[in-house]
Structure I
């Protein structure tokens, strides 16, 4: 590997190239959604709820004790002047991101019996809780390693390297192992072991990918504190609070519901929220794909020209709006049919699912400002959105929970916090950096996109009245057609042309503009 050369201009085409491979990489989330009904079928709603609570806890702990190292590399690696500096950033992230997670995992394993008594589970699962914690807690350092390794690859602008890891090894193998262990009579314990097996294989393969894109000789040779080490460490700490709170909005509601409701009801409520969250993550996937691409590209563009940042910021917002709005409307209209995959008891999550779908759509449109803020603004500005978001969610929860059923109330408070946390960075960028995504092209994109969204939602609502075997594929087809119509007729020709061969194959445009 050679020293870093001058960076080419970052344009909408740069975003589109990275987006295509990143969407494929994040399709692991779709595989995970497909797997959830099978987990519920094999292990029951309450058993799945226990798994959901423990995995939510692992995610929360990882986001705290990785010290923000996954996000830090998105800022420091693209701005590194040499391979040695990039390796130093990776080394810092591994030491401060994985090290604390190993210590925390050991402590939790030692006190598993005391911690297990805090969880509400079905009576038949009570004896499993303590041994499950002792085994499953080692997913914490494994998950931290996988998160940091894949973040390091994205920071090198290798956006497609996660495809095999996230889809084949992490998700598909987890499902295969779970099925085999269930057939072997291990019961719910087999699901925890399957999760560990899939993470261990993924972590091993991450090392091979890192060796292709980082100088691992420099990784081992470097020592002591350097400017890159310090920048990576402090960048991680500055982003850590917002990372923790973002994860709280995803996983804390399942823990709160488990603590609010006694026994099997607590486990079932956690499972229902997790089902709604997983289904709504189809819309969240749109934002996450853009965030993964935007963070390193914005950092690279900021190094060269602030005008490039403004261009890709506006472009990403238009494209997200064209995809996320019709997708959310169709899925919300067909929510009853989607939940039927999980059995009749899952219909209790319908209101929660609709709330989360529209919250994730609003977050997608507004939230692309967050990665831009992370790389162009001072570290202290990262905290504002987190503080406002969690404060609003807590106040909303205090006012709402008790007036509605626990699941709907907790979900609505969470959704309000999500939208506020997404909107604040956009306001900060406009006020402090004079950057906003709503250029002269956005109003027509929004107007046409909303019109298509409403029409598609109406069609999906009619389709949901059909029998489930017919309704489900029909709703999926309506979602695909709605997204195509929105991209074809809402986006300007230059945006469609930026999609290159993919845009032509999808007949989004006939020829590029002059």
Structure II
């Protein structure tokens, strides 16, 4: 392996990983790792890793297609922009719903924006206690259009694309474990953009030095602040942040491959973001451990969302569904619900408990409002009870599937629905303090109490690992996801099962099939 990385220190990682130490040029180390991984000189991920990555990819695609079908703003605009940049066959990448090649960076920005639009795809929380890497940075599985585009350009098959997805998730996931961007008000997409540059370059024959240059360019020129996630009502920039940063990273990689020289050794650069925020005497602020074989990959600790909601609310949703499943009598006279109290940790309280989010007026704000998310799920349960359509008591999976939050729950009519607004007024959301904070990001520590007018009180207890969480061992994840796929897919295509089979089986797609992977009609697209 021709890298500047070192073998793992004793007791710090298995022989299936490499350590890129803080005292080394880590941008070059990432480049070496990525090139060797994609060339097959290292790397034998277990089948479980490949299968989980493919499942996250399927989840991302269904999220993206439904966002396009419903005409959401940013994906629609970015798709139109991409179509202004056509390429000759073999010289471009394709958009969802098309086999017409366009400039790869334009296909990537449009497809990634669609994937992220609903905020319903995968999530990571940067938590690896075995190595003491617990920075807890957020991240999302927004970046799969990068390896798909690279495979199309390279004329490679689906197995090659899937390997690129594993690589991308590994780099961004491990960076999230060692450097907390949110602590410095930097948007979490930085880690994904760095990983995108490395993956795109490695898949298309870039040298480690060219990858180093591209990473340096992105970090020097394109660091996004969390300003896009602040304010009373959020905008298109919030959902498209990963897409826009990745576009910049890919363009930087293209320039590097043409000979442009970006800043070297960016993680140790004394004027870079990393050392400006975490002072050192010359090293990077962290060691970086990257897995190449076995089953200990970052993707194995990433979490699925079982519908449309900010993942920080998953503990509250699980608590509510579990209470309703055990005590459906709560729904017999919903007008008797006097108070709902939710207790959670930081940063959940600060992000989705922001007082401005108590009156959301856009979808992007509603899906980041704890009171709106919980009130909407409860309103749907009340309506199902009135229609005699509740799942069986005790069937938590059935309750998730029956009441799953979908795009229609965030349209204008839903956001201003009077019954939902009435329930929102009954919800109080408080910070649980150190007892809750210390349990995050291992879990999503949340509790929920429903009090009735007659004095009865129903307490969920502490929820740590809701369904969809990587450490949840109770829910039938694939069965619940199948429902999600059907609900989102039905909004977008006529043959949902055929689409899911096509995407879920990406590892078996030939190079020619990869070029037409997205060539199917999208409703409204």
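Readers should treat all values here as calculations from the given coordinates under stated rules, not as data from a laboratory. Please read all numbers here as calculations on a predicted model, not as lab measurements. Cβ atoms are built from the backbone, for glycine too; each structure is taken alone.
Comparing mean count of other Cβ atoms within 10 Å over residues 101-108 across structures I, II, the highest figure is found for II. Source structure of the calculated read-out (distance in nm of label points 7 Å out along Cα→Cβ at positions 77 and 453, 3.3) within I, II: I. Check the numbers for distance in nm of label points 7 Å out along Cα→Cβ at positions 109 and 213 across I, II and tell me which is largest. Comparing I, II, the top value of distance in nm of label points 7 Å out along Cα→Cβ at positions 109 and 213 belongs to I.
Comparing I, II, where is FRET efficiency 1/(1 + (r/R0)^6) of positions 205 and 261 (r between Cβ atoms, R0 = 41 Å, to 0.05) highest? Please list the in-between numbers first.
Values: I: 0.55; II: 1.00.
Largest value of FRET efficiency 1/(1 + (r/R0)^6) of positions 205 and 261 (r between Cβ atoms, R0 = 41 Å, to 0.05): II.
Assign the value 1.14, calculated as Rg/Rh (Cα atoms, Kirkwood Rh), for residues 173-268 alone, to the correct structure from I, II. That value comes from structure I. A value of -26000 for helix-only ellipticity at 222 nm (-39500 (n - 2.57) for each DSSP H run of 4 or more, over all residues; to 500), calculated from one of I, II, originates in structure I.
Out of I, II, which one gives 3.4 for distance in nm of label points 7 Å out along Cα→Cβ at positions 333 and 349 as computed from the coordinates? Source structure for this number: II.
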